1. Which of P, Q yields -12500 for helix-only ellipticity at 222 nm (-39500 (n - 2.57) for each DSSP H run of 4 or more, over all residues; to 500), as computed?
2. Which one of P, Q has relative contact order in percent (Cα under 8 Å, 6 or more apart), as calculated from the coordinates, equal to 20?
3. Taking mean count of other Cβ atoms within 10 Å over residues 167-174 for each of P, Q, which is largest?
4. Computing distance in nm of label points 7 Å out along Cα→Cβ at positions 143 and 255 for each of P, Q, which one ends up highest?
5. Identify the structure, out of P, Q, from whose coordinates semi-axes √(5λ) of the Cα gyration tensor in Å was calculated to give 43, 20, 15.
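Here, each number is a calculation from the coordinates, and none is a lab measurement. Given the structure is predicted, the values throughout are model-derived calculations rather than measurements. Cβ atoms are built from the backbone, for glycine too; each structure is taken alone.
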Structure P
Amino acid sequence: MNGEKILVTGATGLVGSDFIGRYGSKYHVSAPLPNELDIASEPSVRNYFAAHTFTDVVNFAAYTSVSKAQEEAQRCLKVNVGGVENILKHLPSHTHFIQISTEMVFPGTADDRGPYAENHPLPDPDRLTLVYSQSKNLAERLLDPQNQRHAIVRINSPVGPKRFPPKPDYLHGPLERYIVGNLYPLFIDQWLSLSLIPDVSESLIKIINEGLTGIFHISATNTGTAYNIITRFLQKLGHDTSQIKTTSVDPNRYLQYGGLNPIRTQEKLGMSYGTWQDIEDRLIKDGFTA
């Protein structure tokens, strides 16, 4: 039965920690620390799965620094691709596997722009300029779309009501920089969207409980520019944004036309993620804390 014993890798991260906080005490959840299970080490994965059995595995573990990945390509690939290879190699065939992925598996270019639907063709990784994007794209390719035990959950720019100390999210980070007076210029020509972290957790538990497979997009239903998304949020919190500087995006460093289309996922899960404006309003209503 799905949900009986859940393994969560990367449970100390931004999104994984929220999932553990919401469901760790309601389900039989194992959340090993990296010294207990290192997905980049095949012996570590082999030994862990030899000693434990699970009905479901959710892989949040990943190398997530997009900029550093350009300089640490081998490390990024070892975790994001090699880690998934190791899990799949030693995962019992009956176990439900959920890979957490990203909009960045797509190029975000003018000729292949988002928001991307769940069935949008996965591009050849050679078309992607960023090592991080290539790694997550390659990881998805390791999963068998015909396998009735595999699921891919894509998210973009996750945000939550509370500050995550190790790495502020897409809204906490700019707010903190604004408050101390060193907010960077905002892109006026980069299109993206938001994923509300509590929605990600709730959607995941539905996917687990129902044993669902395939591709899911957990995201706002629309996109906006980085400038519009961040300045609106600051304004809603009562801040003056008239002096914020703007700039243009470098498409060799960032996706320019990103975003995910979650319509099919909403229908399948019975969820409603709302617009990015709705997400910002929900965060403020629910007690957003800096």
Structure Q
Amino acid sequence: MKWFKSALVCGLLVAGGVQSAFAQWRDFSSVSENIKSTDNIITEMRLQWVGDYRQVKAQLQGTMEILADPPAIKSISPGGSFALEEKNGNQYRKLLVESDSKGALSYRYEVQAENAVFSSIAQQWFAALFLEIVREAGINSRQRTQGLVDRYGENAVFQEIDQIERERSKRFYYERLLEQETLSDSTLLKIATRIQHEFAADANLRIIISDMTTRPKLDTATWQALLKAVAEVNNDATRANLLIDMAAALPADSRVQSAYRTTASGIRTEVEKKRALSALK
């Protein structure tokens, strides 16, 4: 278990893009990830989450295809493998999934560094931990969101978001939900209301607000809630730019116009405040 003792630098590579991220949540004070995935196909995964009482490591050799809901391993490219380890208090577990030359999977399970039967209890452990990784790393969020909407409805996506600790991964699910061609007015209002207090990082909030602004025919209540969300953006220039982008799509409704002016007037920097207010025709 030497890997638990290594220093961690947090870098994140997911969904075909490159991003830097620092994340701390719940059991973990240090997170290191290098993940490349496109929907349910993962081509690279090296992951370490470290906390005082709990540590998790996952490493993929080859390419892995996963199922969406519940997340599970569908296949690993011939000759590849996937190793998952967890130290929780004094208990240590490890699962090694190997793919032979024909792609058939075999499972080797250890408890306290001793071989053990991959029993139903062990399978439940793996399923729960794999789900946590998929959620918190934002893997396959598009297919998972679509599956939740198709089977259970739009509210199921909010329930899924509530299970996620990391802001960036929460944002993925909001983005995927907003990719739906049709969403009910109540769902759009719920998104605009929830994001007001969901994100500390301006970048996550900005992306969702921008996505919502491009949707046609938002109702009055949703516009008002969305403008309240803009008020939660910390950076004055970012807040002003969001408002300027919104101004062109803003309805003539006096209540929405008033909400716009209220949010713009809250900008601290005079030049940015003036830019935002002057954009409203």
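1. Numbers: P: -9500; Q: -12500.
Going label by label, the one that fits is Q.
2. Values: P: 20; Q: 9.
That value comes from structure P.
3. Q
4. Values: P: 1.5; Q: 4.2.
The maximum falls on structure Q.
5. Structure Q accounts for this read-out.
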